[in-house]
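Following are the structures in question.
Nothing in this text is a laboratory measurement; each read-out follows from the coordinates by a stated rule. Note that the structure is a prediction, hence the values are computed from the model and not measured. Cβ atoms are built from the backbone, for glycine too; each structure is taken alone.
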Structure I
């Protein structure tokens, strides 16, 4: 595993486990693109993705990574957690740029009732952020 990828993973796991939102932007490329289950369009830009990830990190309880796959600068990280009484299972598909920052993040989750609950939890906060001019979906 290349050093940059190893260092990224170490810091990513720490940031998520500690919910260290202040350290999160350093792991995100300025022009990051994110596909998230509650949104059809890709979300673009560090500020918008940082905000959404912060909401998700706080909304999913007992968030735990289980398995990882890596191919060059491409990563797949399997996770579980729950929102209220509904379980979630998912995979973060991450592409790192030449600086080992996330250039693209696609999140796949199931089951649908858990995804709906997550959306119901974060959508009002995301809408309020967007209404203040915090960013926009592509």
Structure II
């Protein structure tokens, strides 16, 4: 399903890598585990899933670096500036970091996960539900 105003666009901090997304994002969440704090250099991740095959790298795909975090899952980031751009499942883009999107991503954080291990300095605001680990809807995925 195409977006009403055209595709979403985004990219890294230095601008070498850009992308477009032709379908609405889904399942936006923030993970507060220690691994996401390291990978995203903050309180956690801000991440939304993409419809399979809806993301296209428009520039700099050859500049992407990949890191497998657990078997079959990983991250891709800019090899120059280090911006984390997306999550990978195998060789496919699973989702994007909301901070890498230009403008309004069209979604809001719907849940906070792994708040049981959030940083002591982190204060989670808003009304999105919080789960100590995976919520029931994500268990077994």
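Here are some notes:
- Here mean count of other Cβ atoms within 10 Å over residues 6-13 was derived from just one of the structures I, II, and that gives 18.2; the source is II.
- Comparison of I, II by mean projected area of the Cα convex hull in nm² - largest value held by: II
- Origin of the derived value -1000 (helix-only ellipticity at 222 nm (-39500 (n - 2.57) for each DSSP H run of 4 or more, over all residues; to 500); candidates I, II): II
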